[in-house]
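Take a look at the structures listed below.
Rule-based calculations on the coordinates, nothing more; no lab input. Everything numeric in this text was worked out from a predicted model, so none of it was measured. Cβ atoms are built from the backbone, for glycine too; each structure is taken alone.
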Structure P
Amino acid sequence: MRIVLAAMTMAVLAGPAMAQHHRQHQHAPTPYAGQQQRDIKAMSDQQIADLRQGRGMGLALAAELNGYPGPMHVLELKDQLHLTADQHQRFQKLFENMKAEAIEAGEGLIASERALDRAFAEGRMTSDALDTLTARIGEAQGRLRAVHLKYHLTSAELLSDHQRRRYADLRGYR
């Protein structure tokens, strides 16, 4: 009798808790909720806009944080770095070239991500297609990163040691 009474008590107490647990998990949206409406599911509108505008998005941090300034940031600090007229002109050209190359590479990445998304959306994904499409995305990401990094490398060559140290100070790296 005690066993039956104990079992009934547990069932009465556990029932509401289990129902609440089920309701919480039944209606809780995932962190991805709403992203199914994106044009390219794996990319936010902000990411696409950044790529289309040639922004760095942290792709050159290996250079930036190891003493290789980016042309855009050098131009932003031109007065504090006391750039010569020649340096200013060269950095302006570097920045324009970097941006043009980055936009082109970014469009390639967007196209590759769109192709992957469409293959899934249209139900035509296969293992071979997956391998091909993800390899293209990896290559596009690598090209984009290389664009940004190479301009940091070139920028460092155009600055004096003193300007590079000053840049690091101004950016809060030292």
Structure Q
Amino acid sequence: MAESPARDKLLKIISENPGIHFREIQRISGMAVGQAEYHLYQLERSEKVMIREDGKNRRYFIPDQGSLLDRKIIFYLRGPYSSSVIQSLIRQGELEDRAVVKGRRSKQEKIREAIGNMEKDGVILRNFVDGVEHLALADRNRVIKILKKYRKGFIGTLEENLYSLLDEP
């Protein structure tokens, strides 16, 4: 693995929780903020981890862990708006756009942005039936398989997303 026990520990945390953000890594590892930042920077520099920006958060992945599409699905499963869309589509299958895009105008805009990004990345499909827009997961079984594989790692994210949605003005 890496060249130090601290980096090995961080790599293990990230491989078990792909798409995890810094505060979760720091909390799970028990490392001081500066120590975790330093070792993550070294891992990124040596291309043993990759980072994807998610608003204010940086999400960490192991580059050769799963396909690019799998990493994109994981990324969207970690976001509050995109994960709520994915969860609805898992439960209900294909849904009308208006059944997914609900809430205040600011929330609707964020949900539409998430839908657009997920469509662009091939995670969801958009089609029209009798002039009504419908959404569906491009590969529902793949999403479920990823959720099952990393379910332990998603518990903290689900809790975090719930609180962030509750905290909205």
Structure R
Amino acid sequence: MMVFFYIVLAIIGLLVILGLIAPKSYDVSRSIEINKPLPEVFQYLKYIKNQDYWSPWKKKDPNMLQEFEGIDGEVGFVSKWEGNKEVGSGEQEILGIVDNKVIETELRFLKPWKSQSDAYIKVEEISPNETKVIWGFTGKNKFPMSILMLFMNMEKAVGKDFEEGLENLKQVLEN
């Protein structure tokens, strides 16, 4: 019986240690330069429905079910999705728009696991006909999910999708 007690105690101790050293937050972003004027780029980006044309996740499940609430391009607009195993299900809500600067959204993932992230798309003028687009998201890793982040690199996992999406965006806007 004592052996069982020591095993349980060791497992609890290990979980506590892993919980203490696990990353508590994440911040992943990527950027790209697009050969279009900033107002034109921003006007396109503020409409969430336009993500269907450049989002890497739409390519992973072109048949995902989508539902929308509110007016696209305005604060309060919600895009909901239900997809395959690669895209899961969740919703994205526009929380803030600063014209020609940033679109702030909240991502609420429901499947394959529940989580919430703050996402953003920022634009910066490089020249009158060149715009830098920065796409990213931040969030907190809550216990016990934080322990899983010791073995998963968000920077690599999501960063590759952001890069692909930004390349798609560049193609859409420059052609």
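I have -0.51, -0.56, -0.85, -1.17 for log10 I(q)/I(0) by the Debye sum over Cα atoms at q = 0.14, 0.15, 0.21, 0.30 Å⁻¹, for residues 70-133 alone, calculated from one of the structures P, Q, R. Which structure is it?
Only structure R yields this read-out.
From P, Q, R, which structure was Rg/Rh (Cα atoms, Kirkwood Rh) = 1.01 calculated on? This value belongs to structure Q.
Using distance in nm of label points 7 Å out along Cα→Cβ at positions 46 and 110 for the comparison, can you identify which of P, Q, R gives the largest number? All intermediate terms of the calculation are to be shown ahead of the outcome.
Details: P: 1.7; Q: 3.7; R: 2.9.
Looking at the calculated values, the largest one is Q.
Given a value of -10000 for helix-only ellipticity at 222 nm (-39500 (n - 2.57) for each DSSP H run of 4 or more, over all residues; to 500), point me to the structure among P, Q, R it was derived from. The value was obtained from structure R.
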